[in-house]
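Take a look at the structures listed below.
The numbers here are math on the coordinates, done by the rules we state, and not lab data. The structure displayed is predicted, hence computed values, not measured ones. Cβ atoms are built from the backbone, for glycine too; each structure is taken alone.
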Structure I
Amino acid sequence: MKVLAVILAAAVLPAFAPAARAQNLDDIFRKVNPSVVVVRAKGRDVGAGGVTRFNETGSGVLISASGKVMTAAHVVNAMDEITVEGVAGEVVSAKIISSDAAADVSLLQLERVTAAMQVARIGDSSTVRVGQQVMVVGAPYGLAHSMSVGWISARWPANTIFRDMPLAEFFQTTATINTGNSGGPMFNMAGEVIGIVSQNISKSGGSEGLGFVVTINSAQKLLIERKVFWSALQGIVLTGDLAAIFNVPAPAGFLVKTVSQGSQAWNMGLQGGDRIVTVGGREIALGGDIILSVDGIPVVSEDNIEKIRNRLAVAPPGTPFKMNVLRAGKVIELTGTTQ
């Protein structure tokens, strides 16, 4: 009889496993949800009709009691105004204190932390394996604090999946990711943050099970002690024929499209574009400054932009630096100080 009881128990338990798992997911969501925030940003863009204003909505996660929030760079970079909405609906102003578009991660500093907000627990993404279950919480299409569940379906080392984001290590996941989830946290089943949502690959525009999440280890590595000068800018590096068309007196230069109001770049007088033209099938902003060099480092490639970032990062706050830009056919010098 004892043997029969054991066999029956083994047969019955799997039938109840999904219910136990569902309850576990419910518990995890209730514990982690107060750490998740909605990120709203207002910015400017340059189109065929000139400068236009637009809004961006994403997600984020509170990682420190001092008010630091991780989110996606493409949600907040080069934006004029950023606010964060907590679980109780409270709205708090925020500013970028660190960012890296080459990994699509940014770190915000909140003006204050409200009573309803809760600091998330940070996990170790190096221990995550393909096949593990995960939870994503965010604001898809602005629907705040929505949960989706899936599995880790692949792991991609840096510089293997997205050419324009070579610094990030990514998880691929089956958890549903849509517009507005960007910047939100991915949690493991212990309720720890193991990644920051970046984007999904979709032919239809909706979720197709190809979501990509920056691992938390790489996000932490890139966001600590990183200065934010370049995150206040949008633009492109002009090389080859494009550099010749724009009469750039150097092998290359960074054509500025927009500059965040109130940013370090804005305060030193850097100017963005005011109209769009099509050159070789590409839409390019005109009227903005073309950055030629910063402290003697020529802006000839993304690698050199990274060198400039690193130089500004190690300089003490208040250290002066110089920038040569091409404006209206003349090379001028702008000056600024590190923050």
Structure II
Amino acid sequence: MESSLFTADSIIIFLVRFWCYAVHPHQFILSRLRADQWLDPVVPVTAEEKFFWRKIFDHNPLFIVASDKLASKDYALTQVPNLRVAAVLWSGKDPALIPDNALSGSVMVKSTQGSGPIWYQPIIKGDVDLPLLHRKARRWLRRGYGWVKGEWAYGAVERRLFVEEMIMDNGDPVRHEYKFHVCGGCTVYVVVKCSGRNNSDLRYILDRDGLLQEILGEAGSDNYNMPSNFEEMRDIAERLGADFDYIRCDLSSADGAVFFSELTVYPSSGFGRLHNKRLRKMRNAKWDLQRSWFLSSRQRGWRKLYAQALSRRLQKEKGEKIETTI
């Protein structure tokens, strides 16, 4: 009986894999170009494959909230009520309606959808080129984001503009952002992004305890010092990530207080290079797809058959790994 069941599962998985090739050929080509190998989104093993699988199958409604830069603020406050967030000074759909006083200080102008530096505009002490800002903002509203890479959640976000206060630390824009990669409410590793004129590409890779594992970029004279509230930030990130099988929680520390930045469902579109073998292996092991929305919620039609087949396959592989370890 068990043998016939797994034979049926193999047929289902084969058919679903054929469906993926037929419906999402561009995603396979993109994954081949970005990951330098063909990825399997049907029975995913590596983190890259799990992100690929997430794009195609795991359409968790909470991903839309997480990808919306305004809605994610409200979500963060429901999870951690005492968390600090940058104050929103204005929101709307017409950049010409932004009041002058909202742009008079040091602020960030952003779009609710999109990711990366081309989707926001910093303004320092009211120094703003209004025609340029309006052109950029209107372009943000016209452009979709994520559809080429299969990041469907961004496409479901209502396109809006907003102005928020810039987070300042000792009178200067905050220089360090802490990107906690959290699996099922547990931090696997942390990327510390250092911004500044001479080290904008500097990244420190830390383990869950805040111990330095790797440096990416030219360190120069900028030595990393773990902040005194690192454990507080980690606790907040893990509370924010408790409802996700995998999420990146971005936080910053300013004048001793922890500020929420954003949640990221598809960090680096799933192709971010993690060179540390121990952390890479730990990430693959900690990311349990059984906790995903797709496998933990009710599916219909052929997706139900596939979810059942995949769940059994994952349980079988997990059991084999345990036996091998013993």
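Computing helix-only ellipticity at 222 nm (-39500 (n - 2.57) for each DSSP H run of 4 or more, over all residues; to 500) gives -12000 for which of I, II? Can you show the working numbers first?
Numbers: I: -6000; II: -12000.
Answer for the origin of the read-out: II.
Thinking of I, II, which structure, once relative contact order in percent (Cα under 8 Å, 6 or more apart) is computed, gives back 14? Don't skip to the answer; put the middle values down first.
Working: I: 14; II: 19.
Matching structure: I.
Kirkwood radius over Cα pairs in Å, for residues 245-308 alone was computed and gave 14.7; which structure, I, II, did it come from?
II
Using mean count of other Cβ atoms within 10 Å over residues 101-108, single out the structure from I, II with the greatest value.
Details: I: 26.4; II: 16.8.
If we compare mean count of other Cβ atoms within 10 Å over residues 101-108 over I, II, the biggest value is for I.
Name the one structure among I, II that mean count of other Cβ atoms within 10 Å over residues 37-44 of 18.5 was derived from. Before the final figure, lay out the partial values.
On the way: I: 23.0; II: 18.5.
The read-out comes from structure II.
Please compute FRET efficiency 1/(1 + (r/R0)^6) of positions 253 and 277 (r between Cβ atoms, R0 = 35 Å, to 0.05) for structures I, II and give me the label with the greatest value.
Values: I: 1.00; II: 0.75.
The structure with the largest value is I.
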